[in-house]
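In what follows, structures are represented as structure tokens.
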Structure I
Amino acid sequence: MEQIKVNANITNIIDAIIKLLPKIIHHRNLLKNYRNTIAEFRDINTGIMIDIDFSEKLKVISKQEAQSQHWNQKGIIVHSGIMQEGGVKSYHAHLSDDRFQDQVFVNHVLDKMLEESSLKEGDKLIIESDNCTSQYKCAEHFSGLQDIARKYKVTVIRVYGVAGHGKGDVDHVGGLAKVCVRREIVAGEALYNSEDMVECLKNKFGDSESPLYFFKEITSEELERGRKEALHYDYKSDAV
């Protein structure tokens, strides 16, 4: 009887692998094609390039916290971005106490990143991200891109990566911020919210020139205002 159960388990595992294997191969083929073509695309397109991605939530820990506090830690959102302009690369991390990852958050991130650029009329703006549907492929997002194109009078080129493609350069930005904050807390720094963390990161990396680092707070108040305005907006795409 035991032998029959073992054989049945092995058969189930083999069947699952057979069903999953074509999807894995298809994904790997897409990933290889994307990596080859994106390099060529970047070579033939000049302009300002932005790569954006939501990072994982950063838990606000306390040094030598009580065990019961572990389940009541406050979370901070980190949205990462990389901007390349004229051969200069800059890292952008945007922190907020607001933990709702929506399109209003993305709009604020893009606005704050473009504040640090020299984008001018007639330029190309290339924006890359992963294949996330909720934040980067919704109607609100394309409306935001159209607003940028109109405001700066530029051409916006939108590039999407392969879903589940793994860690990229942009993920390093959020990882750097989180590791630094955690180390400072362990060393005795009192960092209770996103404002404290932004100041800490500015003090740590503010003098760096290669690459440049920008750390900014996105307050809950400005996000709330943006969400209220979005409720009264009718999102329509321009004809292409």
Structure II
Amino acid sequence: MRASSLAELVWLRPDRMPDAAGVTALLHRERPAVAFTYAHAGIAHDVASAPVAALAMTERRSTGRPFTPMAAVGLPSLVEDPTGELFGSELLVEELRRYPPARRYADSPMLCREHWWYLPRLIVSLDVIDVLELPARTGPEDHLLASVDAGRLDLGVATVQHTDSDVISLDPHPAVAPGAAVLLGQDASFPDLERWSQWRWRGRWDGSTLTVASRPQRVGLEPVPGLLQRWRAQRDLERRCRRAIPTP
């Protein structure tokens, strides 16, 4: 896990439907973890309240030599760090190494003071109960398929050929049990990760086809943003973080 790149987090929503998001996987006190900024507090609380979650590491690009694709399945728990002290002392160095865009906010004491709102985190860790073998994704056409069957998450990697159909034929490896499902794709500009796009379909998986109930507005890596777009994105992240960080 220490050699992983981008990862996929899968969990059960309160309505018992599976959901998924691309994340940066960290290791907190020897447990798989994700350190959400307060801009994503809603997702962090949803994951933490789920009965089970999985952190899949299938992206081979920008990984270390020992990397092995796999997924850790476990019971999620949440530690809120509204001051950022825990994140800054135990996880910041790891995030700076794995997610280069973080360096513009927190790569020095001066930047940390200026972007203080970036350090408070909601840290979701997994008490691992199972480890699944998965094939590596070899490109953006490879997606993570997750289904829920009797409360159990099942995961596989599948190549998506046609994205505009209401019924998507898939051949995941390993095989994925039928059930409510989410199909997550993501791509990024490696190695700087300046651009990072995610997209997902939700629907019903019958073992060979996904009947789509909702689809992404766009698929694939977004264009290079201009200077104004970058500034707006940073200001939006700051506003969302500051709005959600609890006041002492």
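FYI, it's all coordinate maths here, none of it is from the lab. What you see is a predicted model, and the numbers here were worked out from it, not measured in a lab. Cβ atoms are built from the backbone, for glycine too; each structure is taken alone.
If helix-only ellipticity at 222 nm (-39500 (n - 2.57) for each DSSP H run of 4 or more, over all residues; to 500) is computed to be -16000, which of I, II is the source? The correct label is I.
With distance in nm of label points 7 Å out along Cα→Cβ at positions 27 and 43 derived from the coordinates and found to be 2.3, which of I, II does the value describe? Answer for the origin of the read-out: II. Of the structures labelled I, II, which one yields 0.99 when Cα Rg over 2.2 N^0.38 Å is computed from its coordinates? Considering all the candidates, the number was obtained from II. Largest in mean count of other Cβ atoms within 10 Å over residues 107-114 among the labelled structures I, II is structure I.
Each of I, II could give relative contact order in percent (Cα under 8 Å, 6 or more apart), but the derived value 19 comes from II.
Could you figure out which one of I, II the value 0.95 for FRET efficiency 1/(1 + (r/R0)^6) of positions 99 and 115 (r between Cβ atoms, R0 = 25 Å, to 0.05) was computed from? Among I, II, the structure yielding 0.95 for FRET efficiency 1/(1 + (r/R0)^6) of positions 99 and 115 (r between Cβ atoms, R0 = 25 Å, to 0.05) is II.
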